[in-house]
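These are the structures, in structure tokens.
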Structure P
Amino acid sequence: MLKYLKRGPGFYGYLWRLTGPIALQNLITFSLGLIDTLMVSWLGNTQMAAVTTANVPVFLPISTCIIRSICITASRDRAT
């Protein structure tokens, strides 16, 4: 199983250059949602519900993509 992880020396550098900005953008998006929720939590339940409702459309597609990529990777690993 681990022999598939061994690639050429430039592969992982290229992989980090490709996925680094995507990971950073996701981290910023999740952090912004968390900060919004924490700031509005002082105002009340109605305001908190509004911010949570606004953050769900951002959170669900990203989470779905992450879960799909994990499942696809696991199924490909199991098939080989």
Structure Q
Amino acid sequence: MKKVKSFILREWFPISIGMVLTVKVVQVAYNQRGVFALGGECLVLPVVVLGAYILECLLHTIAWIISEEKEARKHKGSDT
């Protein structure tokens, strides 16, 4: 249970956005179908959370690459 609480506290923003988007998508699907039925719109929340995780990993990787490049330039400049 601690892991779930930790996850929710860490990812509260993407979860909130995903929940709001899920409600909107369900409303649109209902208007199109005319009946309440759940389909692919249930995937909105996990896709938003997964997308946020991938974006965070990507940003950390870019920051690491930039710091490595700066470090390499600093060492290259001191070798000459």
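Observations on the structure shown:
- Looking at mean count of other Cβ atoms within 10 Å over residues 7-14 for structures P, Q, the greatest value goes to Q.
- Parent structure of the calculated result 25, 27, 20, 15, 9, 4, given that P(r) over Cα pairs in 10 Å bins from 0, in percent, for residues 31-70 alone is the read-out and P, Q the choices: Q
FYI, it's all coordinate maths here, none of it is from the lab. Only a predicted model underlies this, so the values are computations on that prediction, with no experimental measurement involved. Cβ atoms are built from the backbone, for glycine too; each structure is taken alone.
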